[in-house]
Structure 1
Amino acid sequence: MDPKTLVDTSMALGLPAPVWFIELFKWLGFSLHAVPMNLWLAGILVSMILYVRGSPHGRRCNARLMAQMPVIIALGINFGIVPLLFVQVGFAEIFYPATILMAWFWFLVIVLLLPAYYGVYLYAYGLAGQGDAMPRWKRAAGWISALLLLAIGFTFANAMSLMENVKSWPDLWQRHSFNGAALGTALNLTDPRLWPRWLLMFGLALTTTAVWVAVDAAWFARRESPAYRAWATDFSWKLYAIGAVWFAVAGAWYSLGTWTPETRQTMFQSAWAVLTVATAAAPAGVWVLLWLARKREGEIGPGWASLVGLAQFGVLGINAASRQVVQHLEIGPYFDILHQRSETQWAPVAIFLVLFVLALGLVAWMICQVAKLPAKPDAA
C-alpha cells in the first residue's frame, strides 16, 4: 500500500493563515512551552532525588522547586496549546491520521495528566504544611507525578515521531485495525528515531532545570541564606554539565544514527549546516556562562542569571528551529505545507495575536510581582 493513501485529503478549504505565520507561531509557541515543560519533565524527578540523596541545601531546593511546580505546570499546559494548535492547523493531513492510529494512547495523555497534576499539589502543599513530617503517601505522590509526566512526554514523542514516519502507517494500520477501522492501539515503537528523540528531549530538560535553579536563586530566593544561593549556583553548573553531555550523546545518536541519508546530507552539507552546528554547540555556551558566574561571583546575581536564562531560551529556540527543518525534510515526500493553498481568515488571526500578546504580558507581570517580594518578611 502506498503510504500517501492514508494521508488525509479532506482539507479542501485551504490554510486559514499564511504558511509563514503558522510556522512562526508553531516555533515560537513550542519554544515558550519548552521552558515549563522541561521543568516538569526533569525538574520534578531531580527535585525528588535531591530530597532523598541531597544535602540540607538540596532538600531546600526540593521544597522551592515543588512549591513552584503547580504554577509551572499550569503555564506549561497553556503555552502548549499554541504549538499544538498550529500543528493541527498546518499539518492536519498527517497529524490526525497519526494520532488516530494511536488514539487510545493519545487520549491517555489527559488521563495521566490529571493525577500527575493533583499529585504535585499534594506533595507541594504537604511539604509546605507538614515538612519532613509529611506522610509517606503524599511523598509517594511526588514520585508518581514524576513518572506520569515522563510517560506523557514519551507519548508526545510517539505522536510527533509517528506523524513523520508516514511510511510505517500501512503496516501499523493493517496490524491495528478491524475490518478496515483503526483500533487506535498502535505505537511508533519500531521507529529508530523515537528513543534518541525522547532522550534528547530529556537532556534538554535537565539543562533547563539547571538554569531555573540558578535563576530562582538570583531572583526569587532572596529570603534564603547566602550559603544556599552559593550552593544553588554550584549545583546548577554541575547539573547543566550532566544535561549537556546527555543532550550531546542523544543528539549524536539521533542525527548520525537515525536520519535518512537525504536529511543528513541537507543538515550537514548545505546552508542548514550552520543551524546544525549551532544546535549542537549552543548548550556549551550556557555552561560556560554558568561556570563564569560560579567562578566570579560565588552566588549568581540577578543580571547574570537573566543573561543565562535568555541564553537557555536561545538554546531551546535553536533546537526547535532545527527540529522544524528536519520535520519538513522527513515528511516532504508525503506532504509539503509550503505548497498548500491559503485562505487567510484575518479576523481570527488578529484576535489570536491580541490575546497572545496580552497573555505574555500577564505572565510577565505576575513574575515581576513575585520578584518584587521583600528579602525578609516584615515583623507583622
Structure 2
Amino acid sequence: MIALFIIALVAGFAQFGAVASLDDVAHHFGHHTSSQSLQSVVGLSGSVLGIGLAVLRLASLGALPLASLADRWGRTTVLRRTLLLGLVITACASLSPSYWFFVLCFALARPLLSTTSAMIQVITVELSSAGRRIHRLVVISAGAGIGAGMAAILHGVIRGSDSFRWLFALALLPIFFLGPILRRVPEPLFHGATAPMARLGAVPRGGRGRVAIVGSVVFVIGVISGPASGFTFVYGEGILKISPPVVASVVALSAITGLAGLLLSRYLARVVGRRWTVVVGTLATAGTASLAYGGGKPAFVLGYMSGVMAGGLLAPAIAALSTELFAHSFRATAAGWIVVAGVLGAMAGLLIFGLVGDSVHVTGAGSLRIPALVTFLPLLPLLLLLRRLPESSKMELT
C-alpha cells in the first residue's frame, strides 16, 4: 500500500506540473497586447491556452490501448513502463524552446501517466477486500493530491524567468529510487478469471452498458474539472495578480481541506454509496470552481480551497465506481475507456471555456464567471444516469 501511495504521489507531481506552471509558460513564450483580452494580461489568448490544454487531454486517449495491454501483459508490467517513460518525457519539457514544444512533451507524457494512474486504481481495488477498497482508494487519492500540491508549491518557491524548467527537470529525480518500490507491487491474480478479450480495447457485450454510463458521467466531470484546474493559476496569478508564493501558501493550506474531503468521501461512499457521493462531489466541484472564477482574491482563495475539498470528495468515489463494476478480464480496458471519456470531456470543457473567455473581453476580477457558468451547468442533468447503475460498495470482485 505504501508503494502504491508513493507511485501515485510521483505520477500526480509529474502530471500537475504543466498546470501549475502554465502562467509562467504563457508569460515566457507569449506576447502581450494592448487589447482588453486575456492575452493582454498573461501573454497568450484564452483560446490558445485552451487548445494547448485540450491537446494535452487529447493525448490521454493513448491511455486506452496502453491500459488495455494490462489485461494481457499484467498490471505491474504496464505500470512500471508507463511511469518511468512518462517521467523521462516530462523532464524533456524543461528544454522547451517554444510553447508548442512544451505542449508536445506533455502530450507525449500524458497518456503514459494517465495509464499509470488508472493502473494504480485497478491494482488497489483488486488487492483489497470489499470493506477496505474505499479506504485504500482514499489513501491513493491523497498520494496523487500531495504530488499535485508539491508541484504547485515548488512552482511558487522556485522563482526566475526559467523557473518552470527546473520544475519539469525535477521529474527525473524519482527515477533513481522508484525501481525497488515498483518491484514491491504484487500482480493481482484472480482464480477462474476468464481469458482476456481477443481485440485490444474490446469490452464484452454485457459490460458495455455500464462502461457507457460511467463514461458519460466521467465526461461530465471532465467538462467541469478540466477548466476548473486548467485555468486556476492563470486566473490567480495572471489576472488577479496574486504572487506565486502566496498561491503556493494557499495550495499548502488546501492540504487540510483536501484531507477533509477525502475523509468525507470515505464516510459517504460507505453510508450513501459510491453513486451519490459522485453526484455530490461533481456538484461541489462545479460550484467551487464557479466561486473561484467569479470574484476577487478572497473568492479565489475560498473557491480554490473548497474546490480541493470537493476534489477529495469526488476522486475516491469515482475511482471505485470505475473499477468495481467490471470483471478482472477487462477491468483495465474499461478503465482505459473511462479515461477516454474524461479526456473528451476535459477537451470540450477547455475549448468552450477558452472561447467564451475570449469573447467576454474582460480582464479583471470575476472575468471568468460567465465562461465557468456556460461551461459547467448544461451537462449536470446527465448525472441522473447513475441511477441506472448498481451500488458497487458491497460487490465482490470477479
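A value of 35, 13, 11 was derived for semi-axes √(5λ) of the Cα gyration tensor in Å, for residues 203-338 alone; which structure in 1, 2 was it taken from?
Attributed to the structure labelled 1.
Consider the structures 1, 2: one of them gives 23 for relative contact order in percent (Cα under 8 Å, 6 or more apart) as calculated from the coordinates. Say which. Numbers along the way, then the final one.
On the way: 1: 23; 2: 28.
Structure of origin is 1.
Which structure, out of 1, 2, was distance in nm of label points 7 Å out along Cα→Cβ at positions 163 and 243 derived from, given a value of 2.4?
Source structure for this number: 1.
To which of 1, 2 does the computed value -0.72, -1.03 (log10 I(q)/I(0) by the Debye sum over Cα atoms at q = 0.11, 0.13 Å⁻¹) belong?
2
Can you spot which of 1, 2 the value 1.6 was calculated from, given it is distance in nm of label points 7 Å out along Cα→Cβ at positions 3 and 147? Before the final figure, lay out each step's value.
Values: 1: 3.4; 2: 1.6.
Answer by label: 2.
Name the one structure among 1, 2 that helix-only ellipticity at 222 nm (-39500 (n - 2.57) for each DSSP H run of 4 or more, over all residues; to 500) of -24000 was derived from.
2
Among the shown structures 1, 2, from which was the value 55, 26, 14 of Cα extents along the principal axes in Å, for residues 91-178 alone calculated? Mind showing how you got there, number by number?
On the way: 1: 55, 26, 14; 2: 50, 26, 23.
The read-out comes from structure 1.
Taken together, the values in this text are just the output of simple stated rules run on the coordinates, not laboratory data. For clarity, every value in this text was computed on a predicted model and none was experimentally measured. Cβ atoms are built from the backbone, for glycine too; each structure is taken alone.
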